[in-house]
Structure P
């Protein structure tokens, strides 16, 4: 890439995509050339807000842009991203990467053939509190996650595992360097035909256990993850971007003590950091913070979880 501004377009400017447009406009050396949405009125409103153009022909995008971010419904991720990747256009696809592992594999293969960067929008990886915690995490043995949100009409084409829990599956997989050995999951559809609340217990081959709860029908908004490891405890509040750590200090002589408290975190908007990472990855031809392969791994685990929940729901009741 030259020193000229990176020409970027946003495809899908709904609840999340509009923030892509807002933030890309503010990034240095980025030219937001336009936005596309099937809802033309919506596209015109967002374009007017960020002072860019409305794009009307996706087929013409490769000749107009250097990179694209995609925030359309999950069912359309592959159909929108594949032609771009085949033409060598770098793409950031919002999570989940695709509807299925098979579609994810198609995207990864297309990116390889086209020599294009493929990034996946797992925003919590760029949460400053998560990034600050990385150096403090050493072989956690137990992980507890709660992601509870109020009901929203967005993303109802997927269940709560793919909608919300997948954020935490990605974070957990990035921390625990081991394969998942077993899954115990239960999910319940409450307000939609799909699972709206789910609890999952993952056992990793190295002995670590992760317990995750996700709900999109809660009265409260909670987004927290806690790590328990030998001699220390690390707690992250995603929403508040707060990090708290406690550790057991063993002096050469005397009584051990517990020390810690809140750690300093330089707060920022995770989505902005994610987009900045994508732009930098494209410019310098390096891997993005969350690669297609990593997005696929989180998707594959989410798919395993939903299948396990389906099997559990179909099991005959015990007599």
Structure Q
């Protein structure tokens, strides 16, 4: 008999309030989350690997302009789209990460290529782009990444001289969203994997890197414990080593997945001032999706349970 499988995804956390979301937007986000997670679940249900499932899910989210990753990436202060991504598999603890890349259609695929076809874990900027060309990674023009409302966010941010966390329309609505996408999965072989991708912060300083591509901060997977993908104010997740800490609490303190996730998100990060959330799946197929904000785009599917999709608290 095949072991049970589980997959969870997120599309960012923050001030996501029902009162600020019209029914059309809500149904668009729900449909996008459904399509993405079913893509991953289909791979797992056919005996596919966790690593393939998380990459496929994140690619779906990167291709959707609703999310701040890939095509929907926000603009830097200079008017560029700079993307970060990372991926990790739990059996060997192999990982790949890239940061500060431009014009890469699917940054998560480049991160996996770094993991599987280089001697390194982390490539950045021009070096990562050169490697992408050498490996035949798909590039897109600036026009592909141009999303009007993202560009409008940049103009607003420049006017107010602020850095905006994803589609934060803080001056109008008090709305603050941390735009990262991610997936975690357990396959029928008992292997775990995690993947995370982001376009960063609107109007961010050139060269800024958040937690998303930092192994142990935004992404972590270990078959002994769990797979984790984070979304939130990256600086705090780096300082908390958030993803790895969930794994450590399970491995060294004997906590359950729920206890470890709740401690990191609702205690450790809160004390630092860090807002956001994470998704996690453990080696037994338990899933947790805690967040300390008003909402988080999220979904999970276990092989023996119905699909669950959530947006608000």
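For distance in nm of label points 7 Å out along Cα→Cβ at positions 106 and 146, the highest value in the series P, Q is held by structure P. Across the set P, Q, FRET efficiency 1/(1 + (r/R0)^6) of positions 194 and 290 (r between Cβ atoms, R0 = 30 Å, to 0.05) reaches its highest value in structure Q.
Here Rg/Rh (Cα atoms, Kirkwood Rh) has been calculated and equals 0.94, so which of P, Q was it run on?
The read-out comes from structure Q.
Comparison across structures P, Q (criterion: relative contact order in percent (Cα under 8 Å, 6 or more apart)) gives the highest value for Q. To test your reading of the models, identify which of P, Q gives 0.95 for FRET efficiency 1/(1 + (r/R0)^6) of positions 82 and 218 (r between Cβ atoms, R0 = 25 Å, to 0.05) when calculated. The value was obtained from structure Q.
Source structure of the calculated read-out (FRET efficiency 1/(1 + (r/R0)^6) of positions 26 and 234 (r between Cβ atoms, R0 = 30 Å, to 0.05), 0.40) within P, Q: P. When mean count of other Cβ atoms within 10 Å over residues 138-145 is calculated, the result is 12.6; to which of the structures P, Q does this value belong? Derived from Q, not from the others.
Every number here is computed from the coordinates shown, using simple stated rules; none is lab data. Given the structure is predicted, the values throughout are model-derived calculations rather than measurements. Cβ atoms are built from the backbone, for glycine too; each structure is taken alone.
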